[in-house]
1. helix-only ellipticity at 222 nm (-39500 (n - 2.57) for each DSSP H run of 4 or more, over all residues; to 500) was computed and gave -18500; which structure, 1, 2, did it come from?
2. Quick one: Rg and Dmax of the Cα atoms in Å came out at 15.3, 61 when computed from one of 1, 2, so which one is it?
3. Out of 1, 2, which has the highest value for relative contact order in percent (Cα under 8 Å, 6 or more apart)?
4. Out of 1, 2, which has the highest value for distance in nm of label points 7 Å out along Cα→Cβ at positions 34 and 114?
5. Which one of 1, 2 has FRET efficiency 1/(1 + (r/R0)^6) of positions 66 and 106 (r between Cβ atoms, R0 = 30 Å, to 0.05), as calculated from the coordinates, equal to 0.95?
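Taken together, the values in this text are just the output of simple stated rules run on the coordinates, not laboratory data. None of the values given here were measured: they were computed from a predicted structure. Cβ atoms are built from the backbone, for glycine too; each structure is taken alone.
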Structure 1
Amino acid sequence: MKLQVNTTLALYSVLEFAAAPERHIPAAEIAEKYDVSPHHLAKVLAELARAGIVESVRGVGGGYRFTANARRLTMMDVIQLFEDSTPANRHDGAPPTPVDQALDTVLAEIDQIARATFSSITIATMLRLVARGKR
């Protein structure tokens with residue numbers, strides 16, 4: 001499973017916010033840290049806000065703040081906001097060959113395993129993995 005840029009930005013952002021849930025973090029700070037367009041990031045953050053994962057606070061000292069439960073929110077919860085989970089049609093209208101069908105079966109199984117794995121990893125677990133990597 002290859003994640004789109006928006007999905008990756010969402011995961012980075014959620015981890016930044018969850019690491020400091022009491023703090024309002026400006027979008028520009030995250031955009032600068034990950035070298036992305038603030039405008040592009042704003043669209044991702046708006047989707048996270050609509051999902052109730054973060055809240056937006058305007059004005060001086062404003063920014064975004066994590067509002068979800070890091071022990072319950074999974075990576076898949078974030079990923080499914082940005083990824084299309086329908087299987088891709090790799091056959092361009094041509095009838096699939098037996099090899100195509102076998103490959104489709106294997107790829108579907110791999111996607112299913114990836115979804116199950118992402119569903120089992122919480123944001124709290126990811127924060128511990130990030131902290132471990134800093135040591």
Structure 2
Amino acid sequence: MEKDKHALPQSEEEWRRILTPEQYRVLRQKGTEPPFSGKFYKHKEKGVYVCAACGNQLFPSDFKYDSGCGWPAFYDALPGAVIFQDDYSYGMYRIEVLCARCKSHLGHIFDDGPAPTGKRYCINSVAMDFKEKDDKEKPSE
């Protein structure tokens with residue numbers, strides 16, 4: 001589904017209409033997909049991962065790595081693409097990662113990632129779409 005780059009839904013009812021039930025559960029209700037099940041867990045194509053709710057560019061494929069955690073993992077996000085929020089759910093403290101544009105839940109961030117950031121953005125596949133890198137050179141004029 002191609003997202004409108006300007007208008008965001010104004011109500012949860014609108015979000016429920018445009019997202020699949022699983023996307024709604026994860027993105028809007030802060031759910032989690034089962035580990036090792038997401039379509040992007042072993043994904044290795046070149047391009048950019050975008051928010052499944054609004055199309056905001058989040059993570060370049062070059063920032064993705066295999067953390068073994070069961071979800072797609074990235075060591076950084078694009079500047080200004082995500083925001084963070086304290087999460088005390090399930091009797092533990094974590095830092096939630098949200099899309100900066102639509103405030104949808106993407107996953108969590110941890111301090112056990114690789115250099116250069118030492119961060120592990122643990123992100124649900126269902127919370128993202130993927131835009132392939134266009135390697136075709138445009139003809140010079």
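1. 1
2. Among 1, 2, the structure yielding 15.3, 61 for Rg and Dmax of the Cα atoms in Å is 2.
3. 1
4. Numbers: 1: 1.8; 2: 2.8.
Comparing 1, 2 by distance in nm of label points 7 Å out along Cα→Cβ at positions 34 and 114, the maximum is at 2.
5. Comparing all candidates, it corresponds to 2.
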